[in-house]
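What follows is a group of structures, each given as structure tokens.
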Structure P
Amino acid sequence: MILGALLAVVPLLLLYLVLRLNRMRFREVGTLDLRVAVYLKLLQLRKRSKSEAHDLAHLGARRAELESLARRFAGGGPRMAVERDLEVPGPAGPVPVRHYRRSRDGTPGPILLYLHGGSFALGSVDTHNNVCRALAAAADCNVLSVGYRLAPEHPFPAALEDAYAALYWAAREGGTLPGDPELLAVAGDSAGGTLAAAVCLMARDRRYPLLRRQALVYPATDASTIDRDSYRLYGQGYALDTAEVLWARKQYLPDPRDRSLPYASPLLAESHAGLPPATVVTGEFDVLRDEGRAYAEALERAGVAVNYLCIPGVAHAFFSAQRALPQARRVTRQIAEDLADSWHR
């Protein structure tokens, strides 16, 4: 009798749990993907206090925690025939680069330079292993993931200088991968998207190298303001808070005068003409959404071909969830298709 009663209650409990989980999706500002809603709830439960999260004394612990989480959740991805660590010459010493290639047939392939996210102060080539493997497989190319210097130890423009140094090496020495330096593109997410956009401006201004495409995933493009609707709507509780954005700016751009420079805020460049075709991706519930959209619009006004995608129901950092979110995998495929279009045109 007791067992029968328990069996009768279990379906009701399961129904209650499903309904509770489903309710988490619905917000005043829209409807989240259920998996994203659950992730945000878990993130909220384990999040540090603001004072601890933004205290530089805890920065080492934050970096170590992110590396640990990456080993647990950002692993996997397609098997690579080549996954090796290199060093390329940089302005302040060697810049670490990780090379990914799906096949080892000796045929020179296109080269995609990847710049990881992490608020300019966190992250590494390790934290974005799964993203780079996915892109290398989907686009059938060489991926070079850059371990640029982090703030606040190395503020602007250190990370950008490292990114350009890696790009310069790829253009000059990429044939040794083997790669085709004539088929060169850049990509990045979040802070890495900012760096990818800025390195495109730098390559245009220096007239070297020629880039076939840029793929920017939820980039920060204007460090001079937070006066945008996405900050008001999603500034708290959606993976990347406004407070974290302001903290990242303070670390990377400690001199407020630098925040209006085009290499720090690509949206503020006097001209966007002559930049490579772009894939710009934002998330509906991302505090950086409006900056990414504004940059796509600025590129279009300058005559640059743009494929702009705003992914419904997702928050910041969704692209790193390659295993968990089909939206992340769809964006990977779309970037790969756009790269192929640019490389084979």
Structure Q
Amino acid sequence: MKTGLVYSPLYLEHDTGTHVENARRLVRVMSVLEGSGLTGRLVMVSPRPATVEELGLVHTAEYVVRIRNEALRGGGWLDADTMLSPRSFEVARHAVGGVMAATDAVMKGEIRNAFALVRPPGHHAKSNRAMGFCIFNNVAIVARYLLNNYSGVKRLVIVDFDVHHGNGTSDSFYAEPRVLYISTHQYPLYPGTGHADETGEGAAEGTKVNMPLPAGCGDEEYLALFHDIVRPIVDRFQPDFILASAGYDAHWSETLASMQMTVTGFAKIARILKDLADRLCSGRLVFSLEGGYNLDALAYSVQATLDVLLGRNEIVDPLGLQTRMGRPSGLDGYVKELKKIHRLA
């Protein structure tokens, strides 16, 4: 069983200074992976730059030109949260291309599954707008790429467990019946989208599964949703490929959100997704990094995810659980309501 890891020092050249989404995130992850000896068990996958045409699978030509030109002029703020440096256009192209390289390697049978350790993240980026630290929508572009280029991929699933709703990804596929988009996210929280009744439109009705959660939810609540909602919906959809927008900012240590997830909890989510991929689509599963801003929590969560992808049973969680707030109550009724919305027995 071979697991791939996409990484390049080029990703450090998206220079955001002291911004919370900065190069130190990937430096810390690689330090932990190398220190644990894990990198020696992985197949390193080199990213390539996505072409302008590939970026156009999701983004408008005008938007791509704008990002390129603003980077050439030295960069600056694209919105209140998202900044561009002189190298950001090239780095962002390689973030998309890194996820593409991983999916190509999986589809060609060179590896079974992969983790794309890329930045900038992508799931907030819309067709014509940067948002929430995101420039190009890495996972959305790759989903279109898979559907367009591989006849064996008729349907695919995107599971987004970042603490923020992936509004850009959702918008990209809201009327696309071949893409099952599933999101767990804290609500209310940026960007304010992802209500439970947002289920898709037209022929795609029922293929968008939004599970907004109140502050304070942790492993127990997340895993209940993955067991009772995610697993049966993915089973019913019968995908040919699974993509994961892997955000680790629901960890209890994060200051940008108020959830109580642990490294162990993230590993268990990864295990559920791996089991689904192994059973339904010949193991074809690619994780792409989204959020996660506490450096240790991010690094150990990525390590645990890779351990799961490699088939290792032991979960290393040096951070454990630290309860910062009370846990929400009454979620049993919420799960029943979600089952009703999505016609689950």
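Numbers for the structure displayed
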read-out: If helix-only ellipticity at 222 nm (-39500 (n - 2.57) for each DSSP H run of 4 or more, over all residues; to 500) is computed and equals -11000, the structure in P, Q; value: Q
read-out: Origin of the derived value 0.25 (FRET efficiency 1/(1 + (r/R0)^6) of positions 94 and 206 (r between Cβ atoms, R0 = 30 Å, to 0.05); candidates P, Q); value: Q
read-out: Of the structures P, Q, the one that 4.6 was derived from, the read-out being distance in nm of label points 7 Å out along Cα→Cβ at positions 30 and 326; value: Q
read-out: Rg and Dmax of the Cα atoms in Å derived as 18.3, 56 - corresponding label from P, Q; value: Q
read-out: Answer label among P, Q for the case where FRET efficiency 1/(1 + (r/R0)^6) of positions 62 and 286 (r between Cβ atoms, R0 = 35 Å, to 0.05), calculated from the coordinates, equals 0.75; value: Q
read-out: When volume of the Cα convex hull per residue in Å³, for residues 118-245 alone is computed for each of P, Q, the largest belongs to; value: P
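Computed from the coordinates by the stated procedures, all read-outs in this text should not be read as laboratory data. Keep in mind that this is a model prediction, so the values were computed, not measured. Cβ atoms are built from the backbone, for glycine too; each structure is taken alone.
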